[in-house]
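Pasting the structures here.
Just so you know, all these numbers are worked out from the coordinates, no wet-lab data involved. Keep in mind that what you see is a predicted model, and the values were worked out from it rather than measured. Cβ atoms are built from the backbone, for glycine too; each structure is taken alone.
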Structure P
Amino acid sequence: MGSKKNKARSGKGTNKLFSGLMITPTIIVLLIMSLFPLLFTIYYSFTDYYYLSRSGAQFTGLDNFMKILSDPYFQQAVRNTVIFTLVCVCFQTVLGLMIAIFVNGLHHGKKAMRTLLLLPYLLPPVTVALIWKIMLSGNYGILNNFLHILNLPVFNWFYDTRTAFGALAFIDIWQNTPFVFLLLYASLQGVPESQYEAAEIDGASKWQQFRYVTLPNIKSGIILCVLLRTIDTFRIFEKVNILTQGGPANTTATITQYLYLNGIKNLQFGFGSAGAIIMTVLVLILSSFYIRKTVKK
């Protein structure tokens, strides 16, 4: 018996060693691809690192952070990004939930409807931006032509301070609402049908079923959607860079656009690294509610 136990233990030890050896290359690659850039960013955020400089990076302490935080253009970019994120995430969550409930209640055509609804999300952001740039063109855009036929006022949508921000928000909501729909639709599949039957027996209305049955069951899915969309929306760059370049009058300037113009494009990597850290902290602050919920669980 003792020899059998020893063989079993040695076999388990060999399996653990083999498993460890197999995943070691993956762990090393992940560390190199994630940890090194993080440390690189943190280190150079405290320097004046300029890519073409021959003298190398000089330690400057908190100068980059103070310069960024005191820049009125950056402050405007932060306000725009936060407002843009809050508006888009709220609309995407509400619309995605409504669409998910609607599709979940269909008796026929669910597959076709799901496919059609997911098409905007499957398009690359650059493609979406170019499509809407053509459609909302001030000269030949289909929307302005339609408004002109109806004798309604037309706009230069991406170069008018009254419409540029709203146009960008609409495009982002249009493209990313299907993502929220997909996650919440999957969450709805896990709601027990017996709970709806019990609610109907108790005389609950459709609104009461939604409030007391549907929402509690998919609450974690909603929070996850809010977190993922907050992180992704906060990093918006392609649409802004293609459609408005932060204009007009900085009304659509975002943090990523600011860092691109003042850091990456000018090869001021020390300045850009400091901005990236500030943006990460802001994302963590906006996501802190979900993080606290996750830690408690």
Structure Q
Amino acid sequence: MTAAAVALLVLGVLLAEPVPRALAAARWPARSPRAALVLWQAVGLAAGVTAIGAGVVYGLAPLADSLPAAVRAATVQAAHGRPFAGLPAHHIAALLAAAALGLRLLGVLIMSAYRTTTDRRRHRALVDLLGTPSPDLGGARVLDHPQAVAYCLPGLRSRVVLSAGVLRILDADEVDAVLAHERAHLSERHDLVMLPFVAWAGALPFLPGVRRARVAVAALVEMVADDRARQVADPATLAGAIARLGATLAPRGGFALSDSCVVVRVSRLLDTEPPVPAWIPAAAYLAALTLLCLPPLLLLAP
């Protein structure tokens, strides 16, 4: 089990720093954002499992030759009031470190979800009070404000919000493209995609790879929403709307039209290059599947 613990630790370190750095610097994700988003999710999940798993496997190694047997032995000992019997101090320290990391990640995730939900509920109440539903815009709320702002509030009672400033500077086709983009965020629940990375960054802010992951995933969800929007809107029209609005702001927990990588998004919408080769997303999906399967195999290894 010690060898498996070392392998898990090495994999966890790679997924926490070098892999996010390389993936964030790569150029192919902008050409295949959905596949890149799946790969980022696999990297994040595998990193957490390997980091916690390494401590658990190493900590319980003296009790048995495999993790299931060691867990059974530890359970029996705990039932008899001797949870750490037969474990040297450094193995106990590894178990406590794994438990602390797991509790830290879970606690930050729960608190992030609670705060985001609370912020959305409050802001939705304000939008319903101050905004005017527009039948011509599919029920989107229009705020009487001169600043150009477009965003959505995900959730069971989702809202799409535009300001009067947006309607002033965009033409009808551009407004439709903006609405399609925001509704893509809602239908694909990009808020749930982002939440683990927000929590990961909140739990481990000192890791550069974690910060890169949050920024990269935020950009990719915008690109995925762009791709969904251009199925019903002209890409040049959407690019023009993004360029006109620039980097607009959204309330915490919401998604603005262009809150990241404006230049890259406009460029890819206007790009005339041939479609990305099929092997690129296929390789990304295969890498994601490998990352999801490898930690359980190492956890169960003797």
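When distance in nm of label points 7 Å out along Cα→Cβ at positions 25 and 121 is calculated for each of P, Q, the greatest value falls to Q. Can you tell which of P, Q yields 90, 73, 31 when Cα extents along the principal axes in Å is derived from it? Structure of origin is P. Kindly point out which one of P, Q the value 23.8 was derived from, the read-out being mean count of other Cβ atoms within 10 Å over residues 49-56. Of the options listed, only Q reproduces it. Set P, Q, criterion volume of the Cα convex hull per residue in Å³, for residues 137-280 alone: the highest-scoring structure is P. Set P, Q, criterion mean count of other Cβ atoms within 10 Å over residues 129-136: the highest-scoring structure is P.
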